[in-house]
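Listed next: structures, encoded as structure tokens.
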Structure 1
Amino acid sequence: MGSRIKRTVAKYKKDLSKSLEKYQVLRDLDIFVLDNSIRESTVGQLRGHTLENKWQIYDEVKKCGFKHTIVASFSHMTRVDDIFIMQLKERGEDPDGLWAFSEITEGITKKVPDTENVPVGIRKLQAPGLYNVIFEVDLGDGVYDFKKFTMKNMCALLNKWNNWCFENLSPKAKVMFSFRDLPDTMPEHADRAFKVVSFLASLPANRRPFGIMFEEPRGKSLPEECGMWARYIRKVMDHNKWKGHLLVHVHEKFGYCDATALQVLMDGADGIWASVCAEGASMGNAPSCITLLNLIRLGNKKVLKKFDCTYLRKAAINVTEITTGQESHIKQPIFGARAIDFVYDLTPEEFDLARFFGEKAPVRITTMASKEMIQKRMVELFGEDPQFTLEMTYKMKELILEDLRTGRKEEYMSMVGLALLFDRAGGKLNEKMRDAIDNFQLRDPHAKNLMAQVRKIWDEWDLRDEVQGDEMLQFDTFYDGFMAPYFSCYRCNDTRKALQAIDMDEDGMVDWNEFETYLKWALNEYPNIVTVEELLDITFRKGIIPAMQDEFLKQE
């Protein structure tokens with residue numbers, strides 16, 4: 001019995017190791033990112049992007065360190081894109097990293113393309129001096145009649161517009177051809193895709209395209225299926241000794257999109273063209289934020305050096321808000337409000353946890369705070385004031401200790417809490433302090449009602465504790481009652497270490513006074529809180545979890 005189990009364990013380990021070997025590709029991959037946030041995030045939205053929106057997204061993308069960005073897609077009508085690319089030129093943006101889409105024809109008659117007139121997509125690039133083009137190519141039977149317009153004709157047309165770009169835009173032109181209907185093409189006409197790739201690979205070195213792109217536009221194809229497209233396109237490229245890029249773009253439908261993007265990268269692609277966030281046509285796309293963070297999670301060091309990865313999450317959040325006017329879905333992987341705990345799976349030495357969280361932990365003014373700390377916090381919140389002497393902050397410290405001795409429960413972290421403490425110590429309130437207090441007092445009855453609702457939830461969970469009515473919850477109970485929506489793995493060692501942040505008196509329990517301090521801080525700092533759900537959300541996301549992150553870094 002024992003020997004059979006040992007053999008099973010040995011075989012399991014061997015099979016697992018072999019199964020995971022494919023991920024080594026992702027650990028070593030020097031990934032190319034062509035950002036599509038400006039174009040993709042507006043597709044399918046009820047409102048388009050204004051010029052201001054485009055600039056906001058463009059600036060977010062630059063903060064991530066992405067060097068290549070799709071900035072336009074043209075039609076015969078004047079779009080916002082037309083104005084935007086001229087402004088890019090006026091601002092002196094480097095055209096070497098700016099890309100635009102173009103069709104390969106000005107029109108189609110009876111499923112045969114116009115091969116004479118220059119497509120508007122490349123004509124419009126001349127004025128702003130842009131020269132990087134993505135030609136959209138259809139190879140399925142739905143667009144062209146390949147009995148009338150043969151593959152030889154198709155290759156000649158692609159070559160014509162490829163040459164046009166080098167001759168009329170710039171000798172430095174970078175051209176990519178994007179297969180946008182591979183799900184329709186590959187089942188019966190894979191030869192068409194391979195013929196085009198082989199033809200482009202055979203062009204002279206000075207006219208050879210920058211690479212090939214393809215997309216899964218409907219999210220229906222399986223990851224392995226898309227991976228096989230990449231594998232065989234890359235085989236054709238390798239056979240012709242073409243080292244061009246191969247980029248993938250995947251849309252969501254049945255929950256495969258992120259896995260599909262990774263599978264394609266494992267099978268031959270070396271890059272992605274995607275928005276940093278999930279917003280896009282239909283149900284969205286596989287965002288670069290998620291793809292890149294998965295590469296980091298697998299140990300890819302090149303990604304960390306190449307991009308500002310600590311800003312990825314913030315960029316995804318911001319681009320979502322710019323596009324939709326709303327925050328990312330609360331359960332969106334990586335950049336949703338409840339996805340914060342995944343960062344503890346990353347290596348702190350290689351990843352700036354503080355920047356990644358995007359929230360600064362509130363400064364905790366407790367009985368442990370020195371008079372110097374209180375003075376520094378006063379200046380941070382209210383500016384320089386001759387009243388903020390060490391003598392005054394010593395009096396404030398004495399009041400904190402007196403409150404503790406007499407059982408008075410206050411918080412001193414927020415502007416309101418610290419201003420009230422200053423007032424009690426004999427200080428004269430300045431305008432900023434008075435405004436903070438007045439604003440809170442107007443909502444005080446509502447705040448008390450919210451606190452009462454949270455206390456009711458606390459009491460209900462207290463009934464499940466071994467000891468009831470002691471103003472304390474065991475960590476397990478506190479996690480089940482309040483933290484589970486934000487941390488998926490309570491018993492993970494890193495999470496348990498981080499949880500110590502809320503145990504201010506280090507007794508191994510969470511007492512109501514400790515939790516109440518953060519609740520009061522949230523109400524004082526964010527006076528427009530409406531519901532108890534919003535109160536708990538802000539308390540955790542903007543107070544407790546950033547404080548946990550601080551604790552985590554200290555322990556590391």
Structure 2
Amino acid sequence: MSTVLSTLAEGGQTWAHRVRMIRQVIKIALSISLVVGLINFSYQNYMVDSNYHMSMWYYLKAFLGSLLSDEISVNCAFWSQASHEYFAGNTVNLPTSKVLRVTSPYYESWIQFEIYAFRKALTFSIYTLFISMTFFFVRGGASKKKKHISGQKVVSAWVLRNKLRLFGKASSIYIGNVPMLKDSETQHVLISGGTGTGKSTCIHQMLSQIRKKGQRAVILDATGEFVSKYYREGKDIILNPFDDRSSDWHPWAECKESYDYDSISESFIPSSNNESEGYWRSAAQSVFSALLQKTESAKSISGLVQILSYEPLAGMASYLEGTRAYAHIDPNSERTASSIRSVACSFAQCLEFIKDTEDPFSIREWVQNEDDDSFLFICSSVAQRDTLRPLVSTWISVAIKSLIQMKPDLHRRLWFIIDEMPSLQRIKGLETFVAEGRKYGGCGLFAIQSPAQIENIYGWKQAQVIIANCLTKVVFAEQDPKIAEDLSKMFGNREVKEYQEGISYGAHEMRDGVNVSGQVKTHPVVSPTDIQSLRKLTAYIKYPGNFPVSVLSFKSMRAKRKGILSTQLNCK
């Protein structure tokens with residue numbers, strides 16, 4: 001029973017207090033409108049010619065004076081203007097009937113004017129009442145609205161687009177329906193989101209614009225989708241040992257100095273984040289590098305594979321005698337040597353699918369030939385992905401190193417479009433590329449599903465370097481709560497001042513009151529829920545600098561079906 005009474009009291013008191021406050025607000029608004037109306041009415045009368053006021057005065061004086069006398073005293077100056085009769089002196093006594101006859105037209109005009117003035121003043125009062133109530137309503141909403149203090153805001157696409165154009169920062173390349181920040185291509189783009197949310201559509205849009213601009217691109221095509229749409233036979237290059245259109249390649253085409261062999265071996269056999277694997281990977285790299293140098297004169301892939309995978313351990317050790325790798329393949333330590341050899345073979349087994357050739361394609365020469373505007377497609381099908389992973393990763397690593405070896409040029413543009421980036425092993429030189437590639441004209445566009453995927457491959461510190469140096473971030477929908485939370489952190493936090501309303505009440509009216517207090521709180525710029533709620537083909541975008549975050553929309557793009565990646569086996 002006490003709970004019911006308490007609830008009844010609370011409801012009644014708060015409702016009654018609201019009614020009293022509304023009554024006060026209406027009273028204030030009416031008072032303001034009344035004052036404005038009176039001021040307007042007074043001003044209109046002030047602007048009326050004084051003769052009308054005098055006429056009104058003498059008309060009333062004559063009307064009332066006729067009850068007591070037949071004459072009234074009239075100002076001579078006024079009478080001369082009203083009746084065009086002139087008298088000497090200041091005043092003159094005139095019959096009331098004559099005064100009424102002369103001033104009557106002025107009186108009637110004055111009455112009509114007063115009606116008009118009243119209506120106009122009333123209109124002003126009503127408008128003022130409406131404006132006052134609107135002001136109170138807006139002010140009430142603003143008093144409860146969150147106020148931005150620091151951090152980035154989320155704005156509509158048209159707001160960001162106009163802001164970029166206003167400051168002259170709009171690029172000719174668009175992401176979705178918003179232009180990129182001018183000259184930010186070399187600061188790299190990171191695209192993230194779940195499967196089927198629009199990442200490939202975003203890449204399609206970028207590739208179409210890159211092609212129109214005549215810029216070059218190294219494209220990792222994990223499904224053959226980009227090859228089917230953008231490959232130009234006789235112009236572009238395909239690298240895939242299982243594709244009839246692929247150019248022939250071997251590792252010696254990329255090696256001019258002794259350190260190039262070390263670089264190739266480290267690309268095939270990447271370093272591990274696991275300390276227990278460190279020695280085995282390092283030793284395998286040394287063995288593979290030595291074998292490449294030993295077989296340099298023959299440049300035979302089949303010969304290299306024969307020695308690495310099928311030659312007896314003693315024969316392999318004899319072949320490597322005199323090199324630094326010999327210590328790792330010592331026949332006296334057969335168990336250790338076999339383990340090192342198996343590590344090298346596990347990464348280099350993809351070489352078995354490469355044909356021997358006397359006229360190899362050189363990635364280094366293609367990258368450093370700036371007169372060409374072709375695309376280099378490094379591709380595989382889903383079924384081939386695991387087999388070709390070391391080879392594909394090496395090709396991309398060679399392309400990156402070839403760019404870094406060129407002279408710095410801020411006007412150069414060479415794109416690295418890497419779809420499904422976590423499908424690769426660790427790419428040697430990627431950290432250097434994202435940190436220093438800008439001065440060489442390198443433009444990275446990397447597509448992932450989660451930052452954790454990069455961390456698993458490169459380790460936490462290196463993953464942070466890669467993500468931090470991709471200054472343009474495009475995030476599509478992701479339903480996994482943990483991944484959505486990781487993506488949300490890339491946008492940072494913002495501080496807002498939130499207002500809360502408190503009501504105090506009691507038996508006496510003096511105790512009733514409303515208190516509005518503000519409190520500064522920190523919120524993510526884009527919350528995990530916001531990311532989970534994104535529709536297909538929409539994404540959040542974050543540009544470098546002080547530009548706000550926005551929501552992009554993309555148009556669906558269908559790839560051509562003609563010329564899809566061939567799966568015929570072309571190997572010895």
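A value of 16.8 was computed for mean projected area of the Cα convex hull in nm², for residues 159-462 alone; which of 1, 2 is the source structure?
2
For which of 1, 2 does volume of the Cα convex hull per residue in Å³, calculated from the coordinates, equal 204?
Source structure: 1.
Upon calculation of Rg and Dmax of the Cα atoms in Å, for residues 95-222 alone from the atomic coordinates, which of the structures 1, 2 produces 14.4, 42?
The value was obtained from structure 1.
Thinking only about relative contact order in percent (Cα under 8 Å, 6 or more apart), which of 1, 2 has the largest value?
Largest one: structure 2.
Of the structures labelled 1, 2, one was used to calculate mean count of other Cβ atoms within 10 Å over residues 31-38, giving 24.9. Name it.
1
Here, each number is a calculation from the coordinates, and none is a lab measurement. Everything numeric in this text was worked out from a predicted model, so none of it was measured. Cβ atoms are built from the backbone, for glycine too; each structure is taken alone.
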